[in-house]
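S.K.: Got some structures for you, see below.
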Structure 1
Amino acid sequence: MINGNTDTIWRIAEENRLKTIPLARALDVPRVVAHLMVLRGVDSVEEAQRFLDPSIEHVAAPFLMQDMDRAVARITDARARDEHVFVFGDYDVDGITGTAVLVNALRRFGVTRCSWDLPSRMENGYGLSPEHVDAAQQRGVSLIVTVDNGINARAAAERAKALGIDLIITDHHQLEGELPPAVSVVDPAREACPGPHAKASGAAVAFKLGWALTGEPRDVDLVALGTVADIVPLLGENRDLVAVGLRSIQRAPRPGIEALMSVARLELANLTAENIAFQIAPRINAAGRMKEAHLAFDLLQAESPTEARRLAVQLDGANEERKTIERNTLESLLGRAEELVNEGRHSLVLAGSGWHQGVLGIVAAQLQSQFNRPVIVVSIDADGLGRGSGRSAAEFKLVDALSACNEHLVSFGGHAAAAGVTIREEEIEAFVAAFEREARQRMSQGLAPKELDLDALVSLSEMDHRLIKTLDRLQPYGHGNPAPVFCCYGVEVLPNSLRELRGGHIRFSVRQEDKSLQVIGFRMAGILAADVLRGTVDIAFTPQRNTWRDETTIQLVLRDVRSSPREG
């Protein structure tokens, strides 16, 4: 897509004028904005007004969640008995922020003996294990509360039951099989769970428990980080939480977040969900990927700006290390991946030794994007046990395919688009064959072509400051509520306007009739070799406001470009 690939299919969404025209009139917004809201499932005036004015008041009450009353009752008993309560989270942004939210809430609630822990990605892997339960028992813990994990931790739950330790599970992942034995299982993914929580992040579930305990919806800034980073849909109350959290950060950032923004060179006033996704979250994740997740937890809880700055610099360094290792790993795998593609493989399973566990998911995602087929990357340890990550386009249900190959795996888990696997080295060859069979059967019509979803066909004359200002009200953008992508046909690339910028970016100007605008293509210098940017072209783009030296203009962020068949 980023190299002017003419094989990419542009799919332009159809407008439902019966809905968009009255909605635009009622809200006094451009019709294309009403069209964008309808595409996101917002098609009544009442829903649209809520969408344009996100608020904590729109977030559903916590006791609507199944088992919330049982969780609160048990923690209330723990407070009364001065029990040792242990919070066990996860090593990614969602798990780290959710753990911080719940620990803060328990302390405000009056649980004086409260401890926490996060697993090591390298040593422990994901989720609560029987070994973690044993360690908690030795410290005198009588109640364990999980965050962002636990729904499928049956072995750990059985161990806790055997030791007389009560367990409260807060999670948002899908249940596989029977519920673990626990006092309470607060997970919106449970089939019987009512309310609008179904797509909540792990941090949001922890937030709801904290709210139920204390009566106060606190630490929404941390919930915003976890929600954006975990790529849950930014619609409904998820969007409300992120919008309120962003405003909280802009109004009074905690030292840790302010320090992260400083090392990422972000401006507080212009903070967006995209900044969280691409600048802040990777630095927090780097703690769990390259070092210990505890560093990120300590940063988010830091009260001293000096301490926060010290920890933020460490995470920034870990993130740079992660990027270097990720780049080297990807380069080492590209050749083999291309060979498999040329052999006609519908799937890519790449196994080897010496690869860093912390980057496998990112590398798998990059390979999946480049080769447009399901990818699993496995790193084999000295003991012959391989651990890997897989990525796939959503139409290929990755976890279902892994389930069909279960006989070759020690364990697996995840969802349609991303999963983790553990496999013995001697089973890899058989797994490769089985997974390829599943890929061919599940994609019997062949590999789907690359597609670019476009919201609307527009003219350059529509791109004015009123539209951009109204589009800003659709933020925060993210999964489920992406930044709008428009297309414009038959625009002229102005002669001598093309510039290649540092970092592999390009800039040029386009004109349609009497309207000219500047276009920026981030990391798209590769299209120069394709010789596409000549004469008349079709462009796909996201419009945005650009301020430089106190002058604000509209620029188009390029998503794709192709030679226009309308030329001449």
Structure 2
Amino acid sequence: MSPVDKMRLQRQGLYSKAAKVIRGLNQERGTADQFLGAGKLRDTPEVRAAGQLPGGTLTREELASHFEGLLPNLKIEQYGENPRMLQRHESARLNELNRRINATYQGGEPLTDAEKEEHQRLQKRVSGGQQHLETEPDYEDEDPEPLETNYDDYKFPGMQDYRERLISLKRPVGKSERIFQVHTGHRDHSNLGNFDTREEAEWRMRDFLDENPGYRAVVVPINRKPKENFWSSHWNNHPDVLAHIRLGDRITGNSREEMAPIAQKLADHLGVSVREMGSGAADAGVKAGVVTPEEAATLSRFMRWNNDYSKMKGIEKRLLHVDELQSDWAQEGRNKGFYDPKNPYEIFDTKTGQTHSKYPTHEAMWDAFRTMPEEESRGLDYGHARDSKKVPEGPYVSNTNHWTDLALKNVMREAALGNYDGIVFTPGQAQADRYGLEKQVSSMSLKRRPGGNTLGHLTVMGHNNDIRHEGDIVDEDELKSLIGGEMSAKLLGSQPVENTNDQTLTHYIEGDDLKMGGKGMRGYYDQRLPKNVMRLAQMHDKSAQFAEPMTLTGDEGQQYQAMHLPMSDEMKKSILDEGFPAMKRGGSVTVDAALAKLRK
């Protein structure tokens, strides 16, 4: 791993656990096996996945650097404003300490040791926050303009400083490919597939015209994005997005409803109306024991009083609201399968789609297929795995826990950098209600022709009588990838209507039938996510526990109970000082090692 890549990893708060243990050993030189034995690392996931280790005698630092070189090289990008790392009272305190430091050059009183430590801690968080995102300015003396968010229409009500964050695999982008498609006027065969050469496409076109006299067909050249990179439908211009996070800030404890009784209590004590109170009321209330200093601080800011309390920490809580975690790469891989970018050409079973064997080049695949005995090749076909709609392999995305942990580590580091009081997560039922298909679609139909070569022709209509999607569906797997397993089962399970004129059967659903139960959303956000969050939290504070659920109000007044993790000072300090292991619950070191070689 280059010094730049290592610095990037440290900025992201991630480290190699194996490298950390090895650097902590007393042994200076030895074999890899001796170091692993001394560090009790032999049976750890990171070491098992690392493959063959360097042979011979090497130094402790050489072996530690080797493990760091196998870690994924990640890039973090963001749409929306960078988060504020210091709260108002902390910014005021940092400014005060900076003025004190400047005054020492003119003979002023120096900072105490405690104040120096406080200054270093605040300054570290500011600089850490600036480096938390890796958007580089065009000029050294100019801050980059924040990119506008794409999906703020979906943000949960009450969020502030909404932003969208992408965690991507940093690796070369391949060259775009010129491929050829055969387009026809035949409804069941509007596109006959992708072909690497014009000659192959023209062969397929002639076969089609021979079988379907009277139809037209044309070969269309198109440019396709590189096969070895993954391209998300949500982030079309960003290759290899492992996970994305939609998040923002949520402030509690300073609303009019919460402040009104505190203000009235203080006004009653002073014998005036709330509107008659001035900035000195806060100090008088604290001295009389009517309000706490924290209540006085929040009330001072709410009433816009400029006093000593307005710069202090109040009763309000600043929470990091995680609205959504998602990995398009993982989801597509789960639905369609993964392929090895180093061996993308496959011989496969035409019925099951299962891979029989795979090869690095088209020539190697063809040689293997044409030399197969006839009985072995029966029921098999061949081609590029991308054409079978599989997606390339990558770190983290083969397991839901892996990419979830990667995203959560980023979230918890930000919560520590920003000194947030806690993290709150949009619950599963809110996600199901927000993304309910009935909100976007009015009806869905699948027209099937008995004996056809496809499952049928899908038409999805919007509420404005607009066509949201239309096209042939090859099989049930493709239908599931488009509308989900639950909706696919509903559509195919509906009573078909027969059209005797064209001998078709049409499945049709609309209205309440488009509503889904949200089982998948609730399973992820209400069951899997809490377990992962708590495991990561207790790595840094063994006493960490969830607080009482927080009530959140949706767009239509629905009340949801949201998971709320308080961030203790111990947890925040440990996260900033220690970080998280990059490969603990996440990633295939073997795949990443191959990608690291590509970078060289």
Structure 3
Amino acid sequence: MLITQVAFAQPISETDKQLAVQYYNYGEFDKAVMYFEKIYKADPSYTNYNYLFKSYVQLEEYKAAEKICKKQIKAQPDELRNLVDLGILYYALEDPRKGDEQFEEAIGAISRNTNYGHLNNLANAFAMEGKLDHTIRVYQMGNKFSKGNPYQYNRQIAQIYGSQGKTKLMIQTLLDLVDLNDNYILSVQTGLSNSIDFFTEENKVDTLRVELLKRVQKDPGRTVYNELLAWLFTQQDDFASAFIHVKALDKKQGKKGQRIMDLAKSAATNEQYDIAIKCFDYVIDLGEKQPFYRQAKFKRLNTLKKKITEGGQYTTEELLSLRKNYTESLKVVGRNVFSLGVVRELAHLDAYYLHNYDSAAVALNNALHFTGMDKKTIAEVKVDLANVLVIQGEVWDASLLYSQVEKAFKYDPIGHLSKFKNARIFYFDGDFDWAQAQLDVLKASTSKLIANDAMELSLLITDNFNMDTTMVTMRSFAQAELFILQNKFERAEEIFDSINMAYTYHTLNDEILYRRADIAVKQKNYDQAAAFLENIVKDYADDILADNALFRLGDIYQHQLNEEEKAIECYKTIMFNHPGSLFGVEARKRFRKLDKSERNLHFEDGENGFKIIDIE
């Protein structure tokens, strides 16, 4: 006791404050009180009061707690949260009537003069005690006395309603904001997105849709609710329904097709190609003199190309019909800098799908001489041309073009891409040391995609080109990869067969299976591709290609073989067994769309990706 008295005879130091908080955090409240009584006397701030009050309560020294609380109320009459402390204390003393009186006094004391900080402090005090209905009443009183905005605290109220499961009240409270002012639309969309999972919580989505339709009917002249309906449908990837509302908005606002163009681009991004084409057709039908006519024509071609080629189920007749559409469009607009995108897409179609390599190369060569192109665009066309030259077998001419782009754009993603493609040429040629040196630089690329590609090729070389006995095999494998790129599938298969015959258990076996799957996909033999990938998943589950194979397999099951249950299992396996996979986010997105039972799963951010908890 003597030592303690001597210690507190000295001025309060930072060490004393740190010790006080440390004792409090460790639950040694008797020691914390000893310090905080002195600290509070010297500095009666809310923080010091709060520590001392809670320490008294923990020690069940209720008279001391009541005394200091009333002192704080008197000293800070505007700080209404102190009244909540007194109410909590009376509850601890098993006098709920007096406790409720204090809570009501706190809420009743809110006035026009209560500032934002004090009101939020009071609301947070109730929320910390789990008294959410009281918290809502605080915010409602804040709205009542708010100057010029009767819904100032609606976002906070809506959040609480959401946490209580009162979906309808949550939605109505948020929509009241746009009822007041259209400018709140982004804030309302954010609030709804944070409270509703549009793919799994069907009841909440239905409640929102009904409420929006009611408000549209009540006030048909307001476009904001049509905006929200269109937004709701796009959140669910229901672009057909969104088209109906966006079309009406476009007409009302006199946008001349701009709103439809935005929806079309979003639909195309989400692989909703049919509705995207329908949108572009609508804009085209508005007439040639409209501002988005030419853009819609070009975008329609691009979307049609994606629909045909990315779906994998195309025929030669469809490709030739698509090519005819491109050439007819170019006859109308001419081949120039304004139609460069169409020229490049036609060259891609010729080279990669119709195998008209010479036609593609000539078109891109001519494009390099279009007037009005900036240096970056010229570089992009050079990369396109180099890609075609690689397929044609003119690999060193391609290397020269890649080098030119790399030199001109050292610190730009297109320069990094060219450096990677050039390194790959040396890999094809069997110069693994030089290729590895370039890949090591690219692994630090600012472009994540290029860095990942460089990492994969680097690991392939490192894992397999490690001793003299594998040098010939690795060079053969690299040559086979070039053959695949050039669509010389039979020659690639011959090399893979020779490797498998010579080495039953070679480290390249899983890579060979993956490349065989590539060939099968290009030949549209999806059953065979799935068999190769299933082999990887079964026999090489712990190897680096496992998650790649799972995602590719899921994609084939989902889009080519129409076996959604198998696709679901592939995506689920990635989420559970490969949480750090690059495919994790997309696998989760697809899983949510396909599997209705996913509503029983709760997702949290884990250390290496998504942590999944089965609620049931």
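S.K.: Please compute Cα Rg over 2.2 N^0.38 Å, for residues 192-399 alone for structures 1, 2, 3 and give me the label with the greatest value.
M.R.: Comparing 1, 2, 3, the top value of Cα Rg over 2.2 N^0.38 Å, for residues 192-399 alone belongs to 2.
S.K.: One of 1, 2, 3 was used to compute distance in nm of label points 7 Å out along Cα→Cβ at positions 48 and 552, and the result was 3.6. Which label is that? If you can, show how the numbers build up before the last one.
M.R.: Working: 1: 2.3; 2: 3.6; 3: 6.8.
Structure of origin is 2.
S.K.: Determine which structure produced the value 0.40 for FRET efficiency 1/(1 + (r/R0)^6) of positions 168 and 440 (r between Cβ atoms, R0 = 41 Å, to 0.05), calculated from the coordinates; the candidates are 1, 2, 3.
M.R.: 1
S.K.: Another one. Which structure, out of 1, 2, 3, was Rg/Rh (Cα atoms, Kirkwood Rh) calculated from, if the result is 1.10?
M.R.: 3
S.K.: For mean projected area of the Cα convex hull in nm², for residues 80-319 alone, which of 1, 2, 3 scores largest?
M.R.: Checked 1, 2, 3; max of mean projected area of the Cα convex hull in nm², for residues 80-319 alone sits with 2.
None of the figures in this text is laboratory data; all of them are computed from the coordinates on show. These figures come from a predicted structure and were not determined experimentally. Cβ atoms are built from the backbone, for glycine too; each structure is taken alone.
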